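Scrolling down, you'll hit the structures one after another.
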Structure I
Amino acid sequence: MKKVTAFVFASICLLSLSACNKGKEDKAFKPQLDRETVCSLMVRGHYENFEALTEEFRAFNEFYPRVQLTYEYDKNHKKNIIQALNGDTPPDIFFTYSSLDFSTLKEYTEDLSEKDLGLDFSCIRDSLIYRDSENHAPYLPIYTTSFGMMINEDLFSKNNMKVPSTYDELIKSCQNFKDKGVKYPMLGHNSMVLYPLYFPHFCASVLNNKTAIDALNAMSDGAGEYMRNSLALAKDFIDRGFVDKEECASIGDDYNKTILRFFEGDVPMMLAKGSSFSGTEKRETQSDAFVAHPFKYSFVPVPSTDKGGYFYNTVELCFSVNKKSQNLNMANEFMRFLLANNGSALNRMSKAKRMITPCKDLSYDSAYAAFGKMDANHIITPSQLNLSDAADQQVRKAGTAVCQNGMSVNDAVSNYGKFN
């Protein structure tokens, strides 16, 4: 395991702490503990390098200069969480994931919604705040992600075209590029082929439909019918010949190859997950083509209706506090710091990693502006959907069968629950 330590005294001046939230002094972080407290805090997780967190260590030391903050890396952290919590040097704060069964972590996780802690969750999108059966909040969302497409904005501008915001505009944009000599206007890494188009569309179609969700989760006979419209949408698009399936297969599921292929500059639209897009900024200098001919790009929802697309927002990374921590008060204070100033620390961390912030205000990174402008009824989270993992996998596999393997929509619908 590798440790990175930040022990920074009050001489460091981070002007952004005040500048980011000018006029919102009531939300500013105000230390609640003795500022001369001497203690150490260790955060544990699976990121090999976490520079964004190290920066927030420095910012926290502005208020508590005698607190030593350490990050410990474990490649297999997710697998080793409970072992680490029971070890000789347990973490004070540790990475968790929205997909975890938090009942197994109940004895270790602090209830962050406890009023006495003073953590203000109001800056977080409500649907991202998880509560267990006892109404406890065992984690704070740190990074979130979504599905969408990377847009080469310069190619659109050069051809006097606007970035599509409806399905008809998407079709017209692809056809216009084809007419201008772009053989395949859209690419994507292999398992993402059309997934960002049909899966959010499917989720929207069954959202708040308990009958549909129950049938899908139970793999009931006929439940596949709930996928029909979304799969038909995907087939309609794939049959138009706008996607080079062979090149997508050659890219594989390597997000590094996906980004570098996009940076060649000849691909108008690249289907991807937000966690793939997050790696773009660091790879700009790794692409000779991009260095020679840089272009403006962004990440947008894939429009699937006449009113646009959907923002299917999933939590990628969370922080939980070890309630057995020897420095529990300070660990909770650090979490309170992350939420203060309307989540400015979370926004800084998201911008540094180029992930989607869990905060309501998405203006921190212009690359995600399209998501920030979406209507609330076009934003979906897994907690709202309540689709089981098994059902989710069946929908994904049905889409793959139609988009990549040539299966008919009828066969995909009838095979729901039978995909291996």
Structure II
Amino acid sequence: MRQSELFTTTRREAPTDEVARNAQLLIRAGYIHKEMAGVYSYLPLGLRVLENIVRIIREEMQAIGGQEVSLPALQDRLVWQKSGRWSDEVVDVWFKTALKNGAELGLSFTHEEPLTALMTDYVHSYRDLPRAVYQFQTKFRNETRAKSGIMRGREFLMKDLYSFSRDTVEHEKFYERAKQAYQNIFERVGLGATTYLTYASGGTFSKYSHEFQTLCATGEDTIYVCEKCHVAVNQEIIDDLQHACPQCGAKDVRSATAVEVGNIFSLGTKFSEAFNLSYLDEQGASRLVVMGSYGIGPGRVMGTIVETLSDEKGIVWPKTIAPYALHLVVLGGRGAETAAVLAAADQLYTTLTARGVAVLYDDRDVQAGEKFADADLLGIPLRAVVSAKTLAQKKIEIYDRSTDEKKMIDEREIHTLL
């Protein structure tokens, strides 16, 4: 992509009503556009980041046997009445609407009910289990407050996976695999060091559920961290555990502010019972399916990365999810130098893209200071600078956004850095 052809531009200031740092930086850099509180459009650069996060999550879900589907956002009132979650008194974040014939519908905030109902057509025997089904789908939640940018929206993308097992033992085996898959995801997107498997209330069906909490100064949760085990405990159950690590028993857990970036739950047979999702076992007896739920919001992950990895200059993307692998910046020379510098930069751009390298090429006719300020704001991990100075040395200047280090290299060395 030539930056001169990119329809989005950077801005000096974010909207005055935007208080979240992630949204301020993403709006200023042209990654997203604010439509209203809690609702954002993903622009070309932002969509590339979001799709990279989705790709990583999808790979990890497929690795544990997940099968991808896409369910509708419009929800049938009768389906949700079976579980008792249609009532606004039970679920206070519903967006509801009606058809022209008066039939009431909802906009999905999660999908346990519709997917359980769907699976009753496909699960009949023990041979049909276990199964794991997931989707990336837009969710709608009528949040009272929407001031955390893309970390808490009223309309947002969610990956929700649901597991269907023959019994608790089979469910627990899958649950542990899903737990590891989530840890892999956060490691791959650059949050592994600051994201903790966090013990939380398990509700009716298990002793604990598990959240994945990333340390973040602007987070809404308080967790207690055990550095020895790299796990944490949610504040809601810390007293139950007597302020000790649930894995090693250490008492020197420290409190920290964090943001929840994912969660996994054992659901037991609550939804199976409501929808009569059952199967015949090897002896011909009817048994209810044991379920689990596993959620992660790609947009929330993206926002958390911006909150925690940005600096005073702008965003700092991890290489695995950056919109482009390389930001190529050309600085025009003087007089006769200009044509030679531009020709060299154009040739490098052509060569790299032909080899499959994702390059954002800043070919704009603006001052060097503006180019560098924009590059810092955009946060692409590696920056290659072509100028009269580099041309004279037959080198390319490489700048690493995360380490703030510069060096001069030969063109052929670029591929060793990507």
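Computed from the coordinates by the stated procedures, all read-outs in this text should not be read as laboratory data. Quantities reported herein were computed from a predicted structural model and do not represent experimental measurements. Cβ atoms are built from the backbone, for glycine too; each structure is taken alone.
Points worth noting:
- Each of I, II could give volume of the Cα convex hull per residue in Å³, for residues 79-166 alone, but the derived value 128 comes from II.
- FRET efficiency 1/(1 + (r/R0)^6) of positions 127 and 343 (r between Cβ atoms, R0 = 30 Å, to 0.05) - structure with the largest value, from I, II: I
- Top of I, II by Cα Rg over 2.2 N^0.38 Å, largest first: II
- Identity of the structure behind -8500 (criterion: helix-only ellipticity at 222 nm (-39500 (n - 2.57) for each DSSP H run of 4 or more, over all residues; to 500), calculated), options I, II: II
- Test item: mean count of other Cβ atoms within 10 Å over residues 63-70 calculated as 19.5, pick one of I, II: I
- When percent of Cα pairs over 26 Å apart, for residues 87-238 alone is calculated for each of structures I, II, structure I comes out greatest.
- Which entry (I, II) yields the derived value 16 for relative contact order in percent (Cα under 8 Å, 6 or more apart): II
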